[in-house]
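Below are structures written as structure tokens.
The numbers here are math on the coordinates, done by the rules we state, and not lab data. Being a predicted model, the structure only gives us computed values, none of them experimental.
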Structure I
Amino acid sequence: MNKLILKIIGVFLIIYLGLTFMGLGYIHSVTSAFLFSLVFIVVNAILKPILLLVSLPVNLLTLGLFSLVVNTWIVLITDSFVKGVKIDGFISGLILSIFISAYHLLFIKSRRNAK
């Protein structure tokens, strides 16, 4: 449960700060950013394994770098579901997905290794 709360808070902060201060898109309210983080967690859990399986040959050819494109697709798909959040384009989604992946790597995975 703590891991889920850390994921939601982390994605919320990255989306809110990235869209507000970095100019990667538009956010209507704090509630929209929180809703985006919830929808992102659900979409990430359902679609990401399917997309990674479908894109496995390309992912192998690029030595795993194509997974950044898959993460960007997840961010942009989530953007289409949540009305109060608008991400400017593919590059903005890529930057947000890199920040989300870095957060996940630094805080979520390191927490797992600490136990």
Structure II
Amino acid sequence: MIPVASLAALICVGIGVDFSGQVAAEQVLRDQASHCARAGATAATLGANSEFLALAGAETCLSEGVLVGTARLDGRVLTVELTGTYPTKLLSIIAIDRLPLRGAASVGLAQDR
């Protein structure tokens, strides 16, 4: 009975540790997505054809790091989505080695003048 209770307690602690780590990692991913979206919006102010410049600016930001993601333009809204995985610390004892990560940010582009 004691070993079963100990294992259950360890799994509960593992859930707390690993899911809080996943939440923190997703926040970092959302921050990076926001940074790339802002970089795209800033690039859009540099000249004519702002949609092209916004998309190129966001994609350049994505390519500068080790980020896996996409940038897309829907009308005047630039959206950057990033994905990744969080390697678990304790849940690997029950064969959960990674947890998925997703971060996204959108920014509206100013109208061309």
Structure III
Amino acid sequence: MDPVMTTDGSASCPDKGTVTLTTKNTKLKAGGGLVLLDGDVSSWKIAGCKQTGSNQTPCVSIQTHGGASTKLKVGGSPVILGSFSGTSEGKPKNTISIGEPGQTKLKSV
């Protein structure tokens, strides 16, 4: 079982870009933060990516991802778990990693 991610969590790209974790969820909180939903990921933005140089572009959004719960949903949308993994659209593509899920009490698969 993995912890459910919340707006109090953190995620980043390897080139020091920070992901802004936002959600449309207004119903479920865990540890003080709102629980993140699978449908939210496409609206997350990455700021501060230092990937620059010849044939490179910085990460600004997440292109593909995995790590949604198969059991726990809010309003029909699966929640995002601490096992989240994503790929940026930067050139070259980078793996987005979770620094902290934002809470540790609520868990799911």
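Here helix-only ellipticity at 222 nm (-39500 (n - 2.57) for each DSSP H run of 4 or more, over all residues; to 500) was derived from just one of the structures I, II, III, and that gives -24000; the source is I. Set I, II, III, criterion Kirkwood radius over Cα pairs in Å, for residues 34-81 alone: the highest-scoring structure is III.
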